[in-house]
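None of the figures in this text is laboratory data; all of them are computed from the coordinates on show. These numbers were taken from a predicted model, which means no experiment stands behind them.
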Structure I
Amino acid sequence: MTLRVPVPTSKSMTQRALVLAALAEGPSRIEAPLECDDSRHLRGVLEARGATIAWHGAAALVTPAPRPLRAPDRPVFCGNAGTTMRFSSALALLVEGELALDGDEHMRRRPIGPLGDALTALGVRVRYLARPGCPPIALARTGPVPERAPVDASLSSQYASALLLVGPHLPRGLSLELCGDAVVSRPYLDMTLAMMQRAGATAGWDGARSLRVEPGRYRDASTVIEVDWSAAAFVAAAARVVGAKLEPLGLAEPSRSLQGDAAIAALLARLYRDESDRDDSDRAELDVFDLTDTPDLIAPLAAAALFAARPTRISGAAHTRVKECDRVHVLARELRKLGAVVTEHDDGLNLEPLGPRRAATAGSRIELDPDDDHRMAMAFGVVALRRPEIAVKNPGCVSKSFPDFWSTLALIREHTPSPTLPLEGDGEVTPPLAD
C-alpha cells in the first residue's frame, strides 16, 4: 500500500519568486508559495522597501516596489533566514540611502563577507556593525555601479544569486566572475537563472565560472512554486528507514524539476541498493557521496545512512558548516548519543550503520539538540522512526521550511506497525507528475 504524504512547496523558489515579483514592472501572482518563517522575514524586508505582498489562500499577490527602492528608517530584522539576509543585501544596489540589516544570534555568526566584498566592488559602502564579515550590516550605494564584479562562490551560491536577481535593473547589466576554490550549490544558480528568464530577463552562463545579466526589466514574475524536493528528501529518507512506500503529493519528477535536491532520489537508491547489484568496481569499503552541489541533503542522507547496509562517506559538504548551524559537527555530535560511530571530517562525515544491537530501542529517553536548525531537527525525526526513545529539542524550529513536519512524521509512524522493524516493501518514494 502506498501512503500519500503532504509536503510543502519550495522555500528556495518562493524566496526567489518574491524578490522577482517585488522588482517586476507590474503586479505578479505567485501560486502555492511557501508561507514559513523565511518567507515572513523576506516579506518584511520587501515591504520595508515599498512592495506590497498580500497572501490570499494558496497564492501571494505582489505589487512591485517603486524605484529607486525605499530605504527603511531602521534596521530590518531577518531572523536566521540566510537567503533573506543575502538577497536583501544585494538590493542595496537599488536603494537610495543606507540599508541596515540584522538577524538573530545565529545569523550574527553566519558569514556575509564574500557578498560584502562583491558589493564593495560594485560601489557600495559596506559597514559591519558588530563582528567583521557578519551581520548586522549597513550598506549604501556611493555612485555609479560598475558592470563587473568578482564574487567568492566557495561558501554559498546565494551570494551570486543575490547579485544576479538585481542585475537587470543595473544600468549596464552585470557580469559576475565566480571565484574561490570551488563553486558550490551550482544547481541553485541554475534555478535563479531559470526563474529570471521566465520573468523576462536575459541571463545565463558565460563560461564555466562566469555569469552575464543584460540590462532590462522583469516583465511579469507570476509563477507556480514547485513542491519542495528539499523537504521531500526527509520523506524519502523516512521511506527507506521504515521500508514504506510513500508518495509525496504533487512532487515533480526529478528530470522536470528546477530543484537540485531532486538528486535525493538517486542518492537513496544508490545507498540502499542490493549488494548483488554491485559489480567488481563498486565494492569499495565505503559508499561515497559528494554533496558539493546539494549541501542541504547532508541531513536526510546521514539519517538514512544509519540504517543502510554499508558504511557511508559524505564529502563535499564543508560549506554546510556555515548554514543555520555547523551541520557537520551537529550531526556527528548528536548521532553519537545513539551509539552511532561517526567520524567528522573537514568536509563531511563517515557513518557506520547502526547494527541490530545499536538500532534496537533502548527504552531510555535520549534528547538530540538540533541547535535550532530545521534540517537537523527533521533528520533526527527521521531517525526517531526507528529509535522512538529520541526526543528533539526545540522541535518548532522546523517552521523555517516545513511547518507541518511533525504531523507528517506522525502520519508515517501511524502506518508503521513497529518502530524498530521495517515495513514490508522496498522503501521507495514514488513522485507523481505535478499537475
Structure II
Amino acid sequence: MLLKLPYGEGGLLKAKVPNENLAGIVGPHEVHCAPDEIERALSKPFGRALDSFLKDAEDVVFLVNDGTRPTPTSKVLNVLAGHMDLKKARYLIATGAHRGPTEGELKFIFGDHLDELRNQIVVHDARRSNCVHLGVSKNGTEMDVNEIAVNADRLIIITSVEPHYFAGYTGGRKSFLPGVASFRTIEQNHRLAMRPEAQTLVLEGNPVHEDMMDALSVVKKEIFSIQVVLDRHQRIYKAAAGDLHKAFRQAVEWADEVFSITIKQRYDAVITVAPYPMDVDLYQSQKAIDNAKWALKDGGTLILVAKCREGMGEETFAKQLSFSPDKRKVLKNLEKEYKLGYHKAAKVAEVMCSADLWAVTALGPDKLREMGIVPYGTLQEAVDSLLREKPKAQVLVLLDGSVTVPKVREDE
C-alpha cells in the first residue's frame, strides 16, 4: 500500500508498505459536524448567556491560544462579531512559555479580524509580562498570572479541547495556567508532569490539572468560555459555551468521542504523525511520540513523522536526552533538579528505554543521533530499514499522533 502522510503545511510524505506488514491506519474517529455549532453553543450556554455576561462591562479581555494550537479562533470571532463589538475588547495571546506568534500565526489566529484588532492584541511573555501573585497551590506552585487576565472585569476564553499527554486534556483552565502564567509558575507546574499520575486522559488525581484548578479558584471570577472540539480534518465538531468548568467537562466528553481510540493489540512498529501546526519543533512534536507509546510493543520501533519547522525547541530538552546513550541514566540524571523541558526529555527517555526511536524530520541528523534518535531522510528509507531488520513486522500508522490516544481494548 502507498502511504501518504501529512508533512508540514500542505506537504506529503509517501512510502510503500507491503499489505502483509500494514496492521492499520488509525486516527481520530470520523464524526458528523453540524453547521452553525458555535451559534448553537451560544444559544444554549452553561450558565449566563453572553449578552448578560457582558452587560455593563468596562474591560473585556479574551484569552486566545497561540499559533501552535489548532484552535479555530478566527471562526469563533466571526460568530462573536454578530453578538458584540470586537474592537471594544483586548486579546491576550496565551503563549505559555512559547515564543510570540509570527505574522503568519497572527493571521491564522485572527483571520480577517487581524487588521481591525491589531492594536487590541497583547502577547503574553512569561518572562517579562507583569503578573499578579495569587498564592501557592496545594502542590507548592507559586501562582503568578498576567495582570491583564486577573484584573479584567470580563474574561472570555476561546480554546479547543483535545487529549494532552500530561495535563489530561487541553482547554478550559489551561488557557489561564500555564497560558498566561509567569515562567517560574509554568516551570513549577510542569515539574509535576514528572509524576506518574500526570498522563493523558486523566484529570482526577492529576497534579498538573489540580494546579490549574487551584489558580482559578483563587481568582473567584466568573469566566465565559467558548470551547471547541475539532474533528480529524480540523473542522468544528462540537462547541460548549458559558461557565468555564461546566463547558470544559462537556468538551472533554466530546473530545473522547473523537480522539480516544481502541486497538486490538500492541504492534511491532508505530509510525506516528505530528501534523501542522503541532510540528513546529521537536519539543512540541514530542506529544506524537508519547501517544504512540500506548500502541507499541516492548522492543518495538517508533517512527516519528514531523517537519519540526523551527528546530528543536527548548534547548534543555535536547541537552538532557543527549546526556547518555543509556536512557536509564538520563532518567536518573533528570531526578537531580528540574528546568522547563526536563519533563519532555523524561517522557521521551521513558519510551526509549523500551523501544527504538526513529524520526523523519527537517532536523540535522547529527543532533538527532546525539539524542539517541535515528534520523532518516525519507519515510520510505525508514520503512525499508524497518522491514530489513524485521521482515514480518506489523506496522500501525497513527495519524494526528499529537492528539490521538490509542488504548488496547480491555476485553482482548
Structure III
Amino acid sequence: MEAIRQLQRKLSAEQIFMLSVIVVNGGNYLYNLLLGRILGPEAFAEAALLITLLLVLSFLGMTFQLTAAKFAVIFSGDKWNAFKNNTLKLSILLGVTVGVLMLIFSGQLKELFHTNNSIMFMIFACGIPLYFFMSLNRGIFQGKQEFKRLSLTYQTEMWSRLLITMALLFVVPLQSGVLVAIGILISFFFGLYPSEIKSIKIENTFKLDAFDQKRIVKFMVLTACYELTQIIINNSDILLVKHFFDAKPAGLYASLALIGRVVYFAAWMFVMLLLPTVVNNHKEGKPTAPVLFKYVSYIGALAVLITGGCYLFPDFVVNIMFGSEYLEVSHLLWKYAVATSLFALSNIFAYYFLSLDQYVPVILSGILGMSQILLIVFYHDSLDTVIHMQIIAMAILLTVQIIYFMNKEVFGYLSDNQNPNQ
C-alpha cells in the first residue's frame, strides 16, 4: 500500500488517468474475451450485440459528457450551476424517452437481430437513464480535469460489469443474453461512484441568457451528430453482419472486431485528454496545433505496432484471445486493424476541430459514415468484402480530414498575419 501511495505522489493526475484507461480497456477486453470463450461463437453474437447497442447509445451519452467537459472550462459560478441543472433535466428526459422506446420496440429488435428473446432488450432499456446521467457526471470531472475521480468512475463500472456478469453466467440458470443485460444494468449503478449528484439540483434560480443557451444547444446538436456518425462508422458493420450473416459468422466477426478495435479504444484515452487541453489553450490564446500533433503521433505509432502484430502473428493473437474456434477468421485480423487505425486517426482530427467550434469535419464524417453503410449493404458476399469496404471508406475519410486541416492551418496562418489584432 505504501508503494502505491508513493507511486501516486510521483504521477500526475493525467498520467494516473492514462494508466487507469489502460486498465479499464484491459478489463473490458477481458470481459469480452471471457464471454467469447465461455459462450462460443453463436451465443457470443448475442452478447456482442448488447455491447454494440451500448456503444450505439453512447453517441447520446458522449454528447452529454463532451458538452459538460467543454463548458466546465468556459462557465463558472452561477452560469456553471445553471448549466449543470439544465443539462441534468435534459439527460433525465432523454434517457427515459429512449428507454421507453426500446421497451416498446423490444419485440421488433428481437426479430431484426434474430435473438432468442426480447427480455434482454427490456432489461437493457431500464439502464439507459442511468447511463446518460453517468456520462454527464463524467463530463463534469473531465472538464474540471479531475482525472482521478474520472478514472474511478470508469474503474467501478468496468470491474462491477466483469465480476457480476461472470458470476451470473456460472450461477444463474438463465439465457446468456439476459444475464449479460443484467450485468450491464447493475454496472451503471456502480459507475455513478464517485458522483456530482449532490451539487446538481433540478430547481435552480439562475437562468442562462439566450446567447449561452444558443452556444450550448449548437454544440450539443453538432456533437450529437458527430457522435452518431462515429457510432455508424464504428458499429454499423457488426449490426449489419448480424443482420446479413448467420449466427456463427456473426460471432466470428464480433471477435475479429473486438481485437482489431484495440487502436480505437486506446485512441479514446487521448481524446479525453485532448478536448479540455485544446479548449483551454484556445481560451488563453495559446497554439492548439501542437496538441493535435502530439496525440496524432501517439495514435500513429500505436496503430503501426498493433497492425504489424496482427499481420505477423494472426493465429497466435486470435487463439490466445478467443481460442481455436475462432481461427478461421485470423487471416482478416490485420485488415480490420488497418480500417480501425484509419478511423482512429481521423477521429483525432475531428475532435480537435469540434473542440474549436469548427464543424465541417462533422459533416464529412457523416457523409463517409453513410457511405460505409451503403458499401456494406451492397457488397457483403463475405466477411473479407465487408472489411474491404470499411478500409475504402476510412482511407477517404482520413485523407479528407488531413486536407481540411492543412487548409485551415495555411489560410488561418495567413489570415492571422494579415489581421494581427483579431
Check your understanding: For which of the structures I, II, III does the calculation of Rg and Dmax of the Cα atoms in Å, for residues 163-338 alone return 19.1, 60?
Key -> I
Review point. Here Kirkwood radius over Cα pairs in Å, for residues 99-242 alone was calculated and came to 16.2; which of the structures I, II, III was it taken from?
Key: II
